[in-house]
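Listed after this line are the structures, all set down as structure tokens.
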Structure 1
Amino acid sequence: MPLNGFEFNNRRSDNIYMLRGRSKSPFSPLEREVVKYSGGHRLKKTTRGLIEINQPVGFKVKNDEEQMQIVKWMTDWLITESWCPLKFDDEPGKVYPAVLQNDMNDFEKMATLRQGTLSFTALYAAGKEIELNLLPDRRSYFITGQRETDWTSKTTFEAPTSKYIIEEAGGGRIVLNYNFIAGDVLTIDYHKRKVLLNGENLATAIALSTVWFPLHPGTMTINATENTIMTYVERFH
């Protein structure tokens, strides 16, 4: 039976396996800003911290030359300049946007076995990617996960129109004033506040009445003036 491993940056190695002893907080650390006033206390702000993950790993080699080759491959694989998806075989359905944080300074050599600890810093714990099919009439959608999350959308126009709106019942709305034609492909990225039409920036079409909104866990009522696919990734504490 193969040993459990992990995937990082959409790559994995069956030669490197996980050892027992992973340490990880079960949820993101919280920093509460509490304000005192004459009548008591008020919670002003909550900030969620990063998740620290320490995972012991091991691999076997025939000699020191093979060790050097594997270590070089590992550094090419694991050292990145941006957050990359981290997945563990024993946590199916969970994804951590993470970066490698340490230099594996507890590296040990024992006969043919090599082992050490990889330390990752993760933004949050994520789950499945979900698609919502938005229509012109208002419909309720159940947003899964535990935390508010970003979203992207894609719309292909079937007929000319001079305005596009995507909105939710709580007051959030993105309004675009532009002369769209049939076949135009519109994409919106909530996190980046970016609007593209056929791959080109369309920021000038964003109306002043626009109120950007995230997706919140639970039921949300959302609609779009054109058939639209909205995509989000579940986020957990």
Structure 2
Amino acid sequence: MTDTATGGATETSATSGLDFVRQIVAEDRQAGKHQGRVHTRFPPEPNGFLHIGHAKSMCLNFGLATEHGGLCNLRMDDTNPTTESVEYVRAIEDDVRWLGFDWGDRFVHASDYFDQLHNFALQLIRAGHAYVCDLRGSQVSEYRGLWNEPGRNSPNRDRTVEENLDLFARMRAGEFEDGARSLRAKIDMASPNMNMRDPAIYRIRRAAHYRTGDAWCIYPMYD
């Protein structure tokens, strides 16, 4: 609202003194968004023991849910089989409990959705929004360009939908070695945000997953 005496803006009592995240939540609840429900998540990757930054995120997400009588999921972002293990999952559970939080029955894993994520990738290919790229890691970096200059399109960016579907199926079948190909989102190689310059969304990784075993040799990128 506006302070007519001074011409300046004043904060509402509901958001005064809150940090910007809590301000957004308070404003959404005031507006009736999601019927006022608050449902957050804490999504660590189980590739090591938690540190102080994780504790901050934990307190924010579980804390927000607690403050508003809401819920918070504990979600393992487990898409990298070479670095993740049950040991780290158990340690994360212990740390969440040690800080006094409880996820109830809302313990989920990214790996729960591997089939669904694979189907999403197929949808992107069929819509012309993703392509299989043969560039290796160092070449991808070279083509990406710099923060102050645009990148270059991959030589494989204009492959047909049919060719991309065939190559992605062969990636899934284990026909290619690690790093030989990746599935990339077709976005904008001139974007000022370098993360939007056709990021990889699937890569080949011949490694057993601690939950799904050898069922997959391609894994989605979580970032």
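Throughout, read-outs are computed from the coordinates displayed, never taken from laboratory work. Values in this document were obtained by computation on a predicted structure and should not be read as measured data. Cβ atoms are built from the backbone, for glycine too; each structure is taken alone.
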Ranked by distance in nm of label points 7 Å out along Cα→Cβ at positions 72 and 184, which of 1, 2 sits at the highest value? 1
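Work out which structure the value 65, 47, 30 belongs to, where Cα extents along the principal axes in Å was derived from one of 1, 2.
2
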Computing FRET efficiency 1/(1 + (r/R0)^6) of positions 48 and 208 (r between Cβ atoms, R0 = 35 Å, to 0.05) gives 0.65 for which of 1, 2? 1
If we compute relative contact order in percent (Cα under 8 Å, 6 or more apart) for structures 1, 2, which one ends up with the highest value? 1
Answer label among 1, 2 for the case where helix-only ellipticity at 222 nm (-39500 (n - 2.57) for each DSSP H run of 4 or more, over all residues; to 500), calculated from the coordinates, equals -10000: 2
Out of 1, 2, choose the structure whose coordinates give mean count of other Cβ atoms within 10 Å over residues 104-111 equal to 14.8 when calculated. 2
